[in-house]
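K.L.:
Heads up, there are several structures right after this.
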Structure 1
Amino acid sequence: MSEAAEVKGRLRLRLFPRAETAVRGGHPWVFADSIKSQNREGKTGELAVIYDKRDRFFAVGMYEAESPIRVRILHCGKPADIGREWWQQKARECLEKRQGDVLKEGTDGARMINGESEGFPGLVADKYADTLVVKVYAAGWLVRWEEIEAVLREVFSPRYLVLRMSRNIVNFAEGLGLEEGFRGELGDEIVVFSENEIRFESAVLKGQKTGFFLDQRDNRARVELLAKGREVLNVFSFSGGFSLYAARGGAKSVTDLDISGHALESAGRNFSLNAHDERISGVKRRAVQADAFAWLEESGEKFDLIVVDPPSLAKREAEKEGALRAYGRLNSRAVAMLNEGGILLAASCSAHVSEEEFFRLVEEAAECSGRRWKELWRSGHAADHPANFREARYLKALCIEFN
């Protein structure tokens, strides 16, 4: 859209100074109350050109007529053509970043596009073997879906492609005649893929997110290096990812703790998928279906390595204080259950809880135990989950050893 400023009828916006500064600084969202003026009503999915106070182009984004995030920024700087070739180039850049480092021998599952941080605001795409699952959070993508689907097929070459949507845009999609599910050739609802030569199942049609939590791959690998000879407890175990890595790393035993029987069954199937690996099949595994908070409080058991990786405890800002208390309670109790020389891996995926806040409360739990401890490492987002603005930085983990 190099001629954007000249095209008759183009949606043109001006922002309040603070919002303009934020966009220039790389923030990808323009909220409805940040728009100072616009030349007409916008339609969901159309491109909105943003001008500065001197009437000069400085950004372009995708307009969302019904969303509080009124514009999702696609480009900031000089005018550029936003079309098929633009999307192809962006997608190719995503693929190139993952080849060799993320997608390698023994790994055919990874996030291929991570939303705003890679130029596709409100859209993520995850690869599971030969299936690409695309989850859309912004209705604007649905307006141009045929074009985007063609680009994704061309660049990532999946055999099967699944479209999934956030709940808030399903009705909009129905109005366009779009439904969730396989696009074109029908594949399997449960896809088996590999991560560092460990096999997992992904429920690509109905599973949480896109079917699996790919973002903890690197932390799972770190746990494998710590597990040898240890009794391991995996709290909020879900599909057993940390347990499988711990088993392969030589754990004496693994205990999966989750309130969901469905999750524990999924973990059991993942162990079965790896029965050919004697390092995994030879480890004693126990599944405990219980509320994690209550079980940690009531159980008198001790472990050598405990992973505490709950689902998001603060999905909105109003839940933050309660989440902080919950994280403190969980990790304090986990520390109390560690044997001498034990290790705690505490993780959070709550975007409304900052890294600084989370690390501080875990450190406080360690201090309040009265035990000597040292930090082994802390981590954030994996390479295939880049996060280049504050709201995108949700994942953090801290690993502590107690003497």
Structure 2
Amino acid sequence: MSDDRLHPLVSGWPAPAPKPVRLRVSVSAEAGLRRGHPWLYAERIQEQSRDGEAGDLAVVFDRKRAFLALGLFDPHSPIRVRVLRARTPGPIDRSFFRERVGAAVARRETLRDSETDGYRLINGESDGLPGCVVDRYAGTAVAKLYSHAWLPYLAELIEVLLEQEPFERVVLRLSRLMSAEPELLRGLYDGLTVLGEPADATLLFRENGLLFEVDPVNGQKTGCFLDQRDNRARVGILSKGKRVLNVFSYAGGFSLSAARGGACEVCSLDQSAPALAAAQRNFQLNAKLPGVAAAAHETLQGDAFVALAEMAATGRRFDVVVLDPPALARRRAQVPRALEAYARLARLGLDLLEPGGSIVLASCSSPVTPEVFRAAVVKEAHRCGRPLYDIEETGHPIDHPTDFAESRYLKCIFARA
């Protein structure tokens, strides 16, 4: 039975065609699907039974006409099929979604406490639901889709989610590629509240005991960068009695953790004035905490590369420098330029770091591997006479599992120099 609380644009979406799209693929695609890769690209398809619509089921066969995989078909995406079942066929029905959502919820059970109610609940491919992400912010779920193929299944997915997690509100976010084709969305739009009262204002959630505001409609990603939760806590541990610089600060997550950890001074640097205003509000939300109340918090608006050079020229120095830029490479061809930028940021950060201070360097560029990222910043640190030592590396937190190569985007280096 469908949930009559869902927005009619979601609950009334047409069902996919009952007849599947049958595909035969290249040898290389066969090998990838046998290894469990969740994507089939359009150029790897050699035969196709019919055109198909977004959300139709696709059945993939090998050269000998044996079953390989079953997934969601999307003629509007270069990722033509997102695999739901591999090697063994089976139905894609409510029981299937219950099993996948239930496993994802159970995987996050250790995060369920009074200190943290903001985390990723479903991590797309790594939770067996490729192209679909769900983040929790207290009583609000934000579902982000990366493929039109999910639209016929969205109502059922939300209903199954509500069976296990009684959210007060569900907000729909759409990828840039989906939003760029409004004629395919039949009235749906990025930021639509599909269950509960519209999210017209910012909401509050907790992370490691700190209160944060989040804008689930207009904020980046689903409103917050939840993947850095553990690294923010670690910066807090490093910060007692220290002067901390947080570059690309966004809404001040690292800054607030540093202040709660006992930093005497915190500087948040970002190019966005609204982001810095949100950081100030987050400090106000936590003003009753002794560390936050005692820390001097400065916001600085500007281009990071320019501002860091200007700060160094005036003789400013910090005991902890955090560099967490947005993705600098989305494709392999962009990797060389991204590595140059990461090296330059490392050099600029080290110019501001006191001898023996701690530097934190992060990358969320999926094509940049941890090994290549580390080599670039270590080489640059050595070249400018500030070699890194006590190097430790972190990756994804428990709610952002990484079950295939392309999902391993986050890497973070903690070091002293």
Structure 3
Amino acid sequence: MRQTTWMDRPTADRPPGRPPTAVPFFDLHAQTKALEADLVQAMLDVAQSGVYILGPRVTAFEEAFAAFVGAQHCVGVNSGTSALHLALICAGVKPGDEVITTPLSFVATTWAISYVGARPVFVDVDPTTFTLDPSQVERSITARTRAILPVHLYGQPADLGPLLNLGRDHGIPVIEDAAQAHGARLGNDGVGSLGLCGCFSFYPGKNLGALGEAGAVTTNDPAIAGRLRSLRNHAQTERYHHAELGFNARMEAMQGAILELKLRHLERWIEARRALAARYQAQLAGLPLQLPVEANGRRHVWHLFSVLHPERGRIRQELEARGIETGMHYPVPIHLQAAYANLNHTPGSFPESERVASCCLSLPLFPEMTEAQQDRVIQALHEILTCKSEDGEPR
């Protein structure tokens, strides 16, 4: 009999009265279990090395991830938020400047803008792809605009071509928020290789997730890469010599080792996600849902499969009653968050972002998801949305 290990322990207790989960939203346990022996060995190697911060394991991951993305340089940091923060500093964004971005994202996108003292200037999203609408960006450019920060949302690459052209025309760098888009591509180019910098998160639930917090910045500019390496380590030019205000944003060696190991499996996981997304699209077609799309010329990596329905709350409740977990990404757009009340936006300011926020429902999707699990989700949605009971009779 196999001995019980640390990976066999449950991650959380089920709330009282909640039915057993038939289909989890994301199963970190399954992924970790499949890599258990290799993960344990990687962690043991780091423990025995005596090098726990940065070092050769982080360097090995940086080199492998840069090659995967198609960028010349990768600098590992301690989170995706730090990646955005340091990238904006390297782009020259300062207090009083403006950065154009989307209100439909996790708030870390704008935290980074605020951390450097700049003002987020929101532009609404395309109603089909949910990414920054390039046709609305140029009218928001002012003399204070210092960067454009599109988000590759849910794994869908933003429409970077027009944004990069605008940036070149106006002398404004494009910083890619690729926190949800590891392996996504525009044509043959990987996201994170096209803008001045690409910013990635390796939060555990991401397509490439650490066993803890981690992030990275990719760039093709060697000077920026060098400055990023300095900034993440207290801006040291040499031991105890600090050229500017620096930060403690270093990647831990353990996370570098784990990410380098997981990166070897990422392409297979992406293909599994793409196959599951295609099944959802085929089996849910015809239901009164707005299904997500993969835009022409873009490779979607399906970090999330988010559908839209005006009765999201009811559908979510009925799925939960059947033991099916769901998510909402993101129910309150950033311009309506209390933290940004000083920007004086009101409901209706960005109607497409608000529509998505009010209707979005993320369905379970993860590489280890079985067809039987997915069929339960599909069947449940057909029952809920065609007003039939579980025995098939009309309600």
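K.L.:
Given that FRET efficiency 1/(1 + (r/R0)^6) of positions 103 and 303 (r between Cβ atoms, R0 = 30 Å, to 0.05), derived from a single structure, equals 0.30, which label among 1, 2, 3 identifies that structure? List each step's numbers first, then the result.
P.N.:
Values: 1: 0.30; 2: 0.10; 3: 0.95.
Here the read-out was taken from 1.
K.L.:
If you work out distance in nm of label points 7 Å out along Cα→Cβ at positions 231 and 247 for 1, 2, 3, which one comes out largest?
P.N.:
Sorting by distance in nm of label points 7 Å out along Cα→Cβ at positions 231 and 247 in descending order puts 1 first.
No value in this document is a laboratory result; all are computed from the given coordinates. On a predicted model such as this, the values are computed, not experimentally measured, just so you know. Cβ atoms are built from the backbone, for glycine too; each structure is taken alone.
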